[in-house]
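Heads up, there are several structures right after this.
Each reported figure results from applying straightforward, stated rules to the coordinates on display, with no laboratory input. Remember, it's a predicted structure, so these values are computed and weren't measured experimentally. Cβ atoms are built from the backbone, for glycine too; each structure is taken alone.
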Structure 1
Amino acid sequence: MSGFDVVPHEPRRTTWRLPPAHLADPQGLVAIGADLEPGTLLAAYRSGLFPMPMGRRDIGWWSPNPRGILPLDGLKVSSSLRQSCRKYTVAIDTRFVDVMSHCADPRRANGWINKPFIAAYEGLHRLGWAHSVETYDASGALVGGLYGVRIRGLFAGESMFSNARDASKVALVALVEQLRAVGVTLIDVQWTTPHLISLGATDVARDQYLRMLEDAIDG
């Protein structure tokens, strides 16, 4: 596997001034507007924000409190998951757009990824900032995966999908192994869910997250 050792290309700086993360409303919304240019996305992640669509055209920038993270030493791998890891082949950055497209499947509950987001993160991928992890079955079919953004010691997880038993979990196990190897210290999962909690994700206060973020990016 490879991909996380690529030196990313810094894009043109954003022309937008994003509000501070601590100005979020009770739901975690900080602002609406701006764009999905690479410089804007990177500025947002560096300041503790992440984007999601608001309606058909607007972009919302979020900083939830509490914030979901997955500790690098806290991933829970059951014996059955270890068995599943031996069933699949895992790769990095081989099918980025396909992984995003699977994550964007409109048949999924609470789906939010649209075509502008796919195009935007594909741009980040070409610049070396966004990465995908792919899970393949014995026939070579793509059956699971995840994607996110890495900035130095931060990996901001965005979404995952699974079309076979444990396929997304296997991708996550491989991701954590790779991130440990390259010195990442913070995995952001935005909001915790029962599924993520079962894998070791936990909540931290926004202020604590922002301190951890600063250490991960600047440390």
Structure 2
Amino acid sequence: MSQLVLPLRLADHAVFASFLAEGNETLVATLERVAAGGEGGHGCWLWGVHATGKTHLLQAVCERAGDRAAYLPLETVSEAGPEILEGMEMRDLVCIDDIDRVAGDAAWELALFSLCNRLAEAGAQLLVSAAAAPRETPVRLPDLASRLSRLAVFQVRELDDAQRASALKLRARHRGVELPDETASFMLRRSRRDMASLYQLLDKLDLEALRAQRRLTIPFVRDILASEPGP
């Protein structure tokens, strides 16, 4: 995995191979070309509701591009201040997660505008994620809004239940774990239905199965869930 600009690391699971592309085929294909250096343009704006995979995709771009890319998760590092954007134009790809976290902040918006200009001059691309489309994100600096409007916009679509089960099985295979169809369906009935919660449950079950040297059968999963303390 590539070292980030900041002392963080990409998640081990955040690669294209572990992302279910159903419903988002055009977006994933575009990002794969971007990561390989075969897609022109200014970059991309990814938007969608919580836990649709925006972070996964931005990190997958960085993993594929290696040292050509930089990843900046504003949800966790925005308090460091906009100075952390300095020098990012040295990378071919700059991926900014949760850009809406700093929308409306004058200092951040000015710094982002400056970064957009530097990236354009360097022939580099900007990829960002947000909860909403550009026109619905409260950017106050008109010049920054104009720069961001040049990005190709993609909505990251939510998965339906059948796709959620497929995504769980794909993540399990990526981890070297067999997740039977019936167990995936059982997990959907017994957990919150957003993918972040489902993946968290899969991580826990994988760890418990490894400890107990058990397979992820419905009885085993039911026992693990029953052993959890109540609210």
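Can you say which of 1, 2 returns -14000 when helix-only ellipticity at 222 nm (-39500 (n - 2.57) for each DSSP H run of 4 or more, over all residues; to 500) is computed?
Source structure: 2.
To test your reading of the models, identify which of 1, 2 gives 25 for relative contact order in percent (Cα under 8 Å, 6 or more apart) when calculated. Value 25 for relative contact order in percent (Cα under 8 Å, 6 or more apart) corresponds to 1 out of 1, 2. From 1, 2, which structure was mean count of other Cβ atoms within 10 Å over residues 92-99 = 18.8 calculated on? Here the read-out was taken from 1.
One of 1, 2 was used to compute distance in nm of label points 7 Å out along Cα→Cβ at positions 36 and 132, and the answer was 3.6. Which one was it? Could the numbers behind the result be given before it?
On the way: 1: 1.4; 2: 3.6.
The value was obtained from structure 2.
State the single structure among 1, 2 that was used to calculate FRET efficiency 1/(1 + (r/R0)^6) of positions 76 and 180 (r between Cβ atoms, R0 = 30 Å, to 0.05), giving 0.25. Source structure: 2.
The greatest value of Kirkwood radius over Cα pairs in Å among structures 1, 2 is that of 2.
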